[in-house]
1. Using relative contact order in percent (Cα under 8 Å, 6 or more apart) for the comparison, can you identify which of I, II gives the largest number?
2. Among the shown structures I, II, from which was the value 4, 18, 26, 24, 16, 8, 3, 1, 0 of P(r) over Cα pairs in 10 Å bins from 0, in percent calculated?
3. Consider the structures I, II: one of them gives -17500 for helix-only ellipticity at 222 nm (-39500 (n - 2.57) for each DSSP H run of 4 or more, over all residues; to 500) as calculated from the coordinates. Say which.
4. Using distance in nm of label points 7 Å out along Cα→Cβ at positions 220 and 292 for the comparison, can you identify which of I, II gives the largest number?
5. Tell me which structure, out of I, II, gives 1.00 once FRET efficiency 1/(1 + (r/R0)^6) of positions 36 and 100 (r between Cβ atoms, R0 = 30 Å, to 0.05) is calculated.
6. On distance in nm of label points 7 Å out along Cα→Cβ at positions 12 and 372, which of the structures labelled I, II is highest?
Structure I
Amino acid sequence: MAEKTKYNLHFAIQKVEERLRVFIDGHEKTNACAYHEVKKNEVLAVVDINRPPEEQKKLDEEQTEINPDDIPSFFEYGEGIVRVMKGNRQCIYLSLEAGLIRFSPDSLNHLTNKPIIKEDISAQTGIINFSGDLVYQERVRNTTKVDASGNLTILKTVEDHVKINCKGKLEIDWRANGKRTLTYCQKNYKIGYLENSLLICDDDVEVKTHTLMVHIYSRSHVKVMGLGVSSKTRGTTVGGVINALDSIHLKSAGAEGSDRKLIVGIDLRVQAQLKEAKTLHSEMERKILISQQEIETYVSAACKAENPGKMGEKAKEPIRNKLLEFKKKQKTLMNLEGKLHKLKKMLFSKNAKNSYVSFQDCLDPVVIIQFKEQEEIYKERVPGMSRYKLVYDKVSKVI
């Protein structure tokens, strides 16, 4: 029987190959895919062509050019991707421009400009890393991690057990919900509503409707607008903790059977880091003191054993090692002191006199308001608009 030409496909990007190889080998119908950022003229996939020896020898001798259209196509591929021959033994899929590529076992798609991902983000899609702005049209589902270097827009929901790390602005049109869901963004954060989750933001936070049992940490302002929510039925902010360095503005807060803590003027995250750094600093000081005592003991013992001026290399080596160890500890201590200084500067708001907590409609008990390290517990309902500030080291109602 005559030998036939065999075609072997592999993805040129290792992470994509590792993720999708099992589906290619098994010829399985699957929704599995991988997203990867590529450069201009980067090779996406390669088809190795293994011909019978005699046929290959004839092509090599005649230097025959092969038309890529004569090679079976393993993928559907769109604009910005071409197939070209590399010699007569490989057919390669090439990206004509930089951008985000969606790889699947049977297709290659170039998402140009501001990429829109039109499927649920889940274990099927894997982790997506992209340096530009992204739009997720569907849900971000359970057990998913999202890393975004630019701005990120999610048009639907973020479910439980999701971790989002966004270095730009983050906007979620619907909600984020789940006790194991953590969202971090460096710039402004906007969301429809937030329930049972943790949010950390280095800039402003705006929630359109309500929050329920959430922990929010912002280094700027937090606003819960309460759009479409009646303050007569319940507060727009119920349970949990809101910590903002500059201000907190709520339509209303509190509900029967739940406590809500509102903290301004101090960054609780920095406070925790400062406490840890102080512990490490104290421990390092203790270690340095012990090292000093050990060095003195070594030197004293060596001097008794022989003339210090004639001390040999073997006798000097333990002392030299202890001195090197001592210098490393001193350097670590200096780094910790620098970190402590930086954290102390970040701990309190630079504009503490203008920090405030305000309520548009009402405050329902129990609400705990804290400015820096001073707090006040409100166990009675306060109807109407109200504003609270720190006046002479006491939390006071100013409006």
Structure II
Amino acid sequence: MFTILLNATLNLSIHDQFELENHTEILKTNGINISLLTVKDIRLGPEKDFFTTITLPTDYSLTDSILEKLNKDTISPRIISYALSHDVDIIVTDNKKLLKVKYDIKHLINIVITSSKQFFDYLDIISVGNNIFLVHEYTQCFGFNLYCSKQHPAAKYFFDLYSKHANSIANPTTKNEIRNILLNRYPYILYARYLIKYHELLDLKNLRNNSLEASTMITGYHVNAFYLQIWGMLDHLAKIISAIYELDISEIGSGFSSKKFKTKLKTKQPELHSTIYTSKTEAWINTLAQIRHQAAHNYIHLPTDIVRDTPDSKKTDHEISEILKTSGELDDLDEETKKILLPILINNWRIDKRERIGSGMISVKGKKKPFLYPVINSIDYELEQLNNILKIIFNFVFDLQPPSETPPQH
């Protein structure tokens, strides 16, 4: 069961309404119920009220940490308060103040906040997380590769672009390489993104409900797959560029972080080089290279919380033991069991009292010094950067005039 709270205006066309009805019905048929709540009265026609209209509370009780992040906004606290008391998984909003702090506040409320543009994207995330690959255009499910090229906006955009201009590539090997990255490699990147975001929803739900269940290992698996596949995509693109512009570089020496590759590309295609290697993109490639290197050669990234001690968590074992005894938590245990469980209960109590100051973080060794990286919150940024590089390369390879527009992200 997933609950989505909508505090935004959805301009749903007839087609959108049909998509929504079909999507929720297919999910329900597969045992996944979606509860759609809205603070505005959205009606989709006779007897098709998918959204339940709710009233936000006028009174609310939120921690000082949350209120500080909301910066005296009058609506956001009411939205958050309702969401916390009704186990909401996703808040869809156009409230600019709330969207601005969506990452800063996530570890405090354990709820995903997103814009109305990503409403259908999160329905897809929930679907793919349950192995349901629904292509809205055909109102049926397909295999994942076809699903990506037909359903995911960016994948469809790039594959349509390739289909339209592929005949301009004379070399059949190069043409096949480009087709390969779009139909084979790119879907793996998207699949990892879907699964990371799906398991984040599960993890946040467990945290809200104080459940011991966690998807950290599973999320970590998909995070590593995501970064390895993105780096593989960049290497594959570098190989294609090397072949098209005859850079005369071996596969081992080719790559976007390779000095040899950058030097030869700058010599033979200075405009392509300068368009790709902006300061922002170079910084992204350098960070990506470090994350990928650790995942491939050193240790597996497991996204984790960042916590700090509080006065309570600093209490001694004896003090915590006395608190547990006073609370009655040990009353039903015999002396032998108490002796075994007490150290565990003390440790759990101390962990619970620590303050979470960040979530979904990994430690990266860094070239000069280690740094923390918000890997879960950065997934869409990584995909956006990759899509921009793909767009630039396609503009040059296909000699598109005028250049193609920025591809849709979701």
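All of the numbers you see were taken from the coordinates with simple rules; none came from a lab. The model shown is predicted, which means the values in this text are computed figures rather than measured ones. Cβ atoms are built from the backbone, for glycine too; each structure is taken alone.
1. Structure II gives the largest value of relative contact order in percent (Cα under 8 Å, 6 or more apart) among I, II.
2. Numbers: I: 4, 17, 18, 15, 14, 13, 11, 6, 2, 0; II: 4, 18, 26, 24, 16, 8, 3, 1, 0.
Only one of I, II returns 4, 18, 26, 24, 16, 8, 3, 1, 0 for P(r) over Cα pairs in 10 Å bins from 0, in percent, namely II.
3. Comparing all candidates, it corresponds to II.
4. Values: I: 4.7; II: 2.2.
Across I, II, distance in nm of label points 7 Å out along Cα→Cβ at positions 220 and 292 peaks for I.
5. This figure was derived from I.
6. Max of distance in nm of label points 7 Å out along Cα→Cβ at positions 12 and 372: I.
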